[in-house]
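Below you'll find the structures, each written out as structure tokens.
Read-outs: derived from the displayed coordinates by stated rules, not from any lab. Please read these numbers as outputs of a predicted model, since none were measured by experiment. Cβ atoms are built from the backbone, for glycine too; each structure is taken alone.
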Structure I
């Protein structure tokens, strides 16, 4: 049974979609958390148990990723699932798929020392795909559709995180491709250390909406 008896009005900011959510098509997500002291939480989701923690320097025990690190990992895995499913539906061959997140969070928000948004204010999601497909229109449309239906990307986009989604399509798989592309893009490493994509698309869904 759904925890909601009715579907709420869609937020005005969500204008990229032409239909409202339907209760009969909705599923319920559940997660249980138990505080285990020193900022640590033991979490249970279905039959999985895992720990969220904080580093020693802020009073945690450093026995698991932080909640925001789990969020970053969830975004990576969410778009991976979407790409995998969409590629199967559209018969797009995937030879390699990697993702990497770089996000900036003003720690003063959580600390309560400044009235700033406590979550990420800059967020870069790098997606590196190796595929034999070379038609640029096909790949741009694929990227736009994947962004449009990805729950995590849409959450970030509507939360004022400054989300930038960068798609890099490469001819050959490369170890740590997404990480190397990200680090080169922000100046952490030299550009020659990163793979050379044959196509790069940024914020594909937004670009498609503008051109439509």
Structure II
């Protein structure tokens, strides 16, 4: 989520520019232009360096002077459930998962104030073994050794990791388990001046 200062800067800029054609635009939010913002307050809050919890909350657009002029519309229909190519079991599973996620976001699961313990359904948990990394890979990318050349197979899956170090470790582990020749592609931030086609 963007810091409220970003929206307020756009607001002031549009007011300044659009008051040239109509002086009353200086008094209208965003200079009288309709601005559509999309987002979810359950997602990541704005980043405030060395900020306390209060600072982070105050940086949200809901704490901006613009918020009083905002109209909030909520999405009600899960479009994924309307796809005709899913079985009843798949549709039911996605619906149950969506409702569970919403309950977490609304604070309807768990007990007490503050930190809550939430029971995760067993079908969402990868059972631990001696090699948890392999378990995650096998669960996310079943039959990877036969499908890793299929772009659509890879596009539909992802493993989230907390740090870049874990990403590197996962990548190295997966690549080492695949058969085939390794190709390494390098990139550069600067073009070499030694090239004959590069102007000074």
Structure III
């Protein structure tokens, strides 16, 4: 129960962060605001695709629909490759591959937590939560390392909250809390918008000429 309370605390912090992000100006340095807005939309769409397909994996785990789960998992992998590829124009293939690895580990931990929750295996749940926490740290080190406009604290908070959203959703499927699931989705969607916008803003600050 204490882990669930901690997850909920992270969710509250994420929602507080949305207020600050909404007030940021769209113009970033010498970058063309229209180009920045276009890139934000591209990333938003990709991240929404991520939570959409992961939700399908989770829901099919809960109902033990293996065929549908496997199909959704293929979409998760394809989407992960697309998200990772957005880094290539800025940092090259090696950075794209690193981002893919981090996203894949994140999804793997979510899937592990989902399977453990269905099985009622608390030890495996705890191991998955530990992997999510470690993954958030690794995201922070990597993204701050390539872009000084992405602080470790910001990245760690964004990824930790993202993982907590998945955990909350899994617990709600387990408890058949369908009314609450309906409220969780828009919260998850809004949060990945923040991730996408934060990434794009940092890229535009570091590489304004690529948004001219």
Quiz item: Who wins on distance in nm of label points 7 Å out along Cα→Cβ at positions 55 and 79 among I, II, III, i.e. which is largest?
Solution: II
Quiz item: Comparing structures I, II, III by mean projected area of the Cα convex hull in nm², which one has the largest value?
Solution: II
Quiz prompt | Given 14.2 for mean count of other Cβ atoms within 10 Å over residues 39-46, calculated: source structure among I, II, III | solution = I
